[in-house]
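For reference, the structures are reproduced in the following blocks.
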Structure P
Amino acid sequence: MKLRLYHHRDGARVAYREAGTGPAVAILHSAMLSHREWEPLVEELAPRFRVVLPDLPLHGDSEDRPRHPYTLDWMAEVMAGFAREACGARPLVAGHELGAEVLVRAIARGYLRPGKLVLMPNSLHRPPPRRRAWRLAARAGAVPVLDRAVAHGAKVMLRPEVGVRLSARRNPAARDLVRHAVADAGGNANLARSWARFARSWPTRGARREVLDELSRIACPTLLLWADADEHHPLDAAEEALDLLPDGHLRVVQSTGFLIAYDDPVGVGRELRAFLV
């Protein structure tokens, strides 16, 4: 896959990989991971699409300097600019968890007008998963001296075995996914300070009623592509959201968990091809 860079107008950089030819589809990954979350799909999609896999800000090879706010609105603006430049004015876009939340906000704010949208498991209008320990550790990264310790601690919290537990089929390849995600974290004080900003700005509890309005304003065809065994993002949330979407569709990939592409890349690829063509 070819590595490329997008430079936003405020200087933020987004690293992305691409493979294949045809209509471009950008797929945004979840929090704490990287573009590698979607590598199992490349073989399934590249014969029909130009598959574009970015690293979100704070992840992989993308922006990690503490000069930026790292709010949801800021990420939405940056990733919308990236999608327009890399995939065209009416791009095909998909996102999982954090990536899906960024896309919904970008559309609601008018930053992005996709041709088609795929939302994979995320909190939608439900309260976000409780991650108290992670938030406390991330916020400590704003404290001088502690920043480097927090960066080293990321590798302790995200051990390779975490990836296997996120896979409903216990795919051993998920170890390398998590190992890659934190490969550059150790001792990176800038990254720790940036994560502290991110942790302070992100919703921590309570239902997010504003998402109900955001979903109702999504005019493009939208696919809710859900896993049936993701304990963090149950299927009934997607069923509730389906009624809000003007042009919504729901498909469930059986026997899959949080790492839906690692559990069934063939099934996920088939659903994406059928919807995006």
Structure Q
Amino acid sequence: MLYCRRMLDLANARFAFLDIETTGLSPWFGDRICQVAIVISEGRRIKETFDSLVNPEQPLSPAASYINNLKEEDLSAAPRFEAVVDRIDDLLRDSVVVCHNSRFDLQFFDSEYRRLNRPAEFPNLIDTLLVARQFYQLASYKLPVLAEAFKVSANFQGSRAQADALTARNVFFAMMESLKASGKPLEEFIGIYNSPAWPDEGIQLPLELAEAINSGRRLFIKYMDRGGEISERWISPIQVVGLSDYIYLRAYCHTREAERTFRLDRILNVAVELEK
């Protein structure tokens, strides 16, 4: 589809800052959206917020439950995605959609829309991660790090998804302010999203996990095995691989002194070894 993009004014454009929570790390292995948060602003003025749990019709992975603090009973009582998709479309329509690490979030939207035989198209999309990586040299590009670097608020009441959407909003406007001197119009930061095809797009991971795996340093992980036992260990990542049932991390386990594979949705917490 060919999109005709109009000139946009940062002060008056309609923005939809988007964030989601999911049952796991990959829609290609059946993971689903379990929460959607959207913050609508006209220029810098917040006009509306939307924050809804979504019944994913499947259990949360151990990592999702641990990190997102969501409960199965709350999700089972929530509306299914098909019941909220029209509201989501209404909010996103005619908006510049802004999210952080958009490839991860939008692959889940693509999967949910495909289930409903609907196209997932975002003709005006800005990824604050890509903007940050292009114009700023930072040790990490996680939202809390960017918020600290730009001295904007990242502490909000409410759900994690809505807090991240509000943080992305604050970071976005701070970046646009700092880039004024470049003379770039808003349109130059906008891309088009239209149904990626995996595995050509590669395995998309949450930013914190991806940065840790690609850091080149040892990781200290908290891991739940299939029996529910939790252990902590030092590992050195080797490769992320998609096997028949899920995504795994091949790594050298310093506790076992041998190579092991770790199912990524069972890594409850990860910390990167500090440089000496």
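The value 145 for volume of the Cα convex hull per residue in Å³ was derived from one model only; which of P, Q is it? It must be structure Q, since only it matches. Looking across P, Q, the calculation of mean count of other Cβ atoms within 10 Å over residues 42-49 that yields 12.9 traces back to Q. Structures compared: P, Q; top value of mean count of other Cβ atoms within 10 Å over residues 18-25, i.e. the largest, recorded for Q. Starting from the value 19.9: which structure in P, Q was mean count of other Cβ atoms within 10 Å over residues 162-169 calculated from? Working through the options, I get structure P.
Could you figure out which one of P, Q the value -8500 for helix-only ellipticity at 222 nm (-39500 (n - 2.57) for each DSSP H run of 4 or more, over all residues; to 500) was computed from? For helix-only ellipticity at 222 nm (-39500 (n - 2.57) for each DSSP H run of 4 or more, over all residues; to 500), the value -8500 is produced by structure Q.
Readers should treat all values here as calculations from the given coordinates under stated rules, not as data from a laboratory. Treat the numbers as computed from the prediction; the structure is a model and nothing was measured. Cβ atoms are built from the backbone, for glycine too; each structure is taken alone.
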